[in-house]
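Please go over the structures that come below.
Each value in this text was obtained by applying a stated rule to the coordinates, not by laboratory testing. Keep in mind the model is a prediction, meaning the values are calculated, not measured. Cβ atoms are built from the backbone, for glycine too; each structure is taken alone.
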Structure I
Amino acid sequence: MAARDGTVGKALDVLDRVAAYGRPVRFSELLAEGRYPKATLYRLLQVLTSQGLLSHDPDTGQYGLGMRLVRLAHAAWATASLAPVARPHVDALAARTGQVVHLAQLDGGQVLYVDKVSPRAGVEMFSASGRIGPAYCTGVGKAMLAFLPPREAEAVLAQQSFHAFTPATLDAAALGADLERIRAEGVAWDREEHEPGIVCVAAPILSRGGRVLGAVSVTSALGRDGLDGLAGHGEDVRRTARAIGEDAQAWRFPERAEMRIAERG
């Protein structure tokens with residue numbers, strides 16, 4: 001991205017790398033990654049700091065995410081994510097099932113968790129609102145992948161690492177067969193493919209035209225309810241996904257912007 005998008009791409013790449021540390025980071029740590037020369041990295045950090053996207057502590061010399069990002073994140077959550085329109089449905093599904101419910105959207109080749117509701121003391125798991133995860137081995141990721149147009153699906157699949165997180169993680173060939181099954185059944189399963197002991201059933205959220213808007217899932221642990229217990233929630237998850245899709249249709253979602261652009265073109 002950095003080379004193709006010039007200075008803006010490089011700056012955003014540095015911003016992503018600071019965020020990936022999950023803590024304040026020193027200039028020397030970023031420089032040690034070897035992606036940019038010292039002068040270039042310093043200039044990019046200065047630009048990001050002057051724009052409020054990064055903060056700099058002169059006492060420790062560390063860089064962290066800036067408060068401007070908090071404002072932008074709140075605006076994005078309210079206007080570009082499914083979370084506001086989906087929240088009543090997510091809350092209701094969590095209350096009916098007594099399980100953790102996730103709402104996710106695709107962010108490039110990754111899954112972005114935009115909401116999570118835990119109706120009871122939950123099992124520790126990777127997902128949390130604002131976190132990203134792999135598409136090829138999560139229930140929500142596979143649910144979205146299965147219903148993407150072929151060309152878009154090919155592009156997203158090309159970005160997957162197919163790292164084996166657990167012995168159950170599918171490789172590319174097995175994933176292809178699983179996506180066919182998901183298209184036929186309308187639900188996706190995560191059978192401990194991303195985290196040991198964590199299972200889920202997920203369904204895609206589609207527009208009336210069939211465009212993938214996101215996915216919703218019910219997640220549990222093998223020791224608590226297991227796959228058999230989740231199987232009874234499959235139809236509820238599908239109904240919830242359809243209801244969110246219907247509400248999103250009447251909401252100011254990016255699909256409408258795309259239609260306006262096409263009409264002007």
Structure II
Amino acid sequence: MSGDIEDRPQPLIEHLIELRTRLVWAIGAFFVAFLVCFYFAKQLFNFLVLPFKWAVSWAGLSHRNVELIYTAPQEFFFTQIKVAMFGALVIAFPVIASQIYKFVAPGLYKNERAAFLPFLIASPILFLIGGALVYFFFTPMVMWFFLAMEQGGGEGQVAIQLLPKVSEYLSLIMSLVFAFGLVFQLPVVTTLLARVGFVTAQGLAEKRKYAIVIAFVVAAVLTPPDPVSQIGLALPAILLYEISIYTARLVERQRERDALATSQESSSETTGPAKG
């Protein structure tokens with residue numbers, strides 16, 4: 001197995017040096033991305049406000065200026081720092097993930113590295129799909145739901161208008177992005193668990209009703225207290241659970257084919273050609 005795994009023993013100090021190198025690269029990439037994102041923090045925040053503008057248009061309030069407020073002198077400054085950190089994490093994630101992979105890869109067999117690498121690629125892609133779903137659909141829907149509660153004022157009514165704080169709006173959209181991004185990792189996690197034998201497709205299918213209940217509970221915890229965002233997160237979670245069952249079944253079929261091929265090779269080696 002020496003050709004399949006780098007099993008040369010290394011002292012602890014070499015592992016620590018390797019870990020330090022990977023951390024330096026990961027933190028350096030995050031820091032550089034943070035500086036760039038902080039320089040463009042206002043532009044990035046204006047980009048994140050676009051779903052709110054779309055919601056205002058959907059609510060028939062296109063004549064109204066979209067305004068956000070901050071009530072503490074330092075609030076918008078710290079909001080820009082949060083925006084920069086959020087953008088830096090997204091931009092630097094490929095570098096961070098590659099450094100993690102380079103640190104653990106020498107301890108894996110070749111077939112394990114080949115199996116692990118697709119998940120390393122699929123994970124950020126699924127996270128971006130979840131984030132895009134939040135940005136282009138669910139955030140405008142959530143803001144439209146809240147805008148529908150406004151009062152125009154008049155006889156017997158006071159004028160009530162939605163003026164979100166910059167920090168609270170950023171917290172809302174970041175929590176939605178992270179919630180959807182994490183939920184979209186479900187096929188990756190279950191497929192990995194199926195590969196190591198922790199879960200099976202039959203077991204996942206039998207626990208479907210519990211998964212549906214858990215999906216709505218998690219959606220209620222991770223999203224704002226409105227039915228639009230809660231249902232919007234629970235339904236994709238249930239769909240992803242069904243996809244996870246299918247991917248687990250594919251893993252089991254592949255394992256059966258590999259076991260069959262291995263048994264056939266061992267049997268052919270055992271019988272071998274008869275000597276004359």
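When relative contact order in percent (Cα under 8 Å, 6 or more apart) is calculated for each of the structures I, II, which structure yields the highest value?
With respect to relative contact order in percent (Cα under 8 Å, 6 or more apart), the highest-scoring structure among I, II is II.
Which structure, out of I, II, was volume of the Cα convex hull per residue in Å³, for residues 106-169 alone calculated from, if the result is 110?
So the calculation was done on II.
Suppose you compute Rg/Rh (Cα atoms, Kirkwood Rh) for every structure in I, II: which one lands on 1.00?
Numbers: I: 1.00; II: 1.12.
Source structure: I.
Continuing with this model, one more query. Rank structures I, II by FRET efficiency 1/(1 + (r/R0)^6) of positions 58 and 98 (r between Cβ atoms, R0 = 35 Å, to 0.05) and report only the one at the top, that is, the highest.
II
Right, next: Assuming 0.45 is FRET efficiency 1/(1 + (r/R0)^6) of positions 66 and 218 (r between Cβ atoms, R0 = 35 Å, to 0.05) as calculated from a single structure, say which of I, II it is.
Attributed to the structure labelled I.
If distance in nm of label points 7 Å out along Cα→Cβ at positions 194 and 210 computes to 2.7, which of I, II did it come from? Walk me through the intermediate numbers first.
Details: I: 2.7; II: 1.9.
The read-out was computed on structure I.
Here's something else I'd like to know. Match the computed value -15500 of helix-only ellipticity at 222 nm (-39500 (n - 2.57) for each DSSP H run of 4 or more, over all residues; to 500) to one of the structures I, II, and report its label. Provide the component values of the computation, followed by the final result.
Details: I: -15500; II: -25500.
Corresponding structure: I.
One of I, II was used to calculate FRET efficiency 1/(1 + (r/R0)^6) of positions 74 and 138 (r between Cβ atoms, R0 = 25 Å, to 0.05), giving 0.25; which?
II
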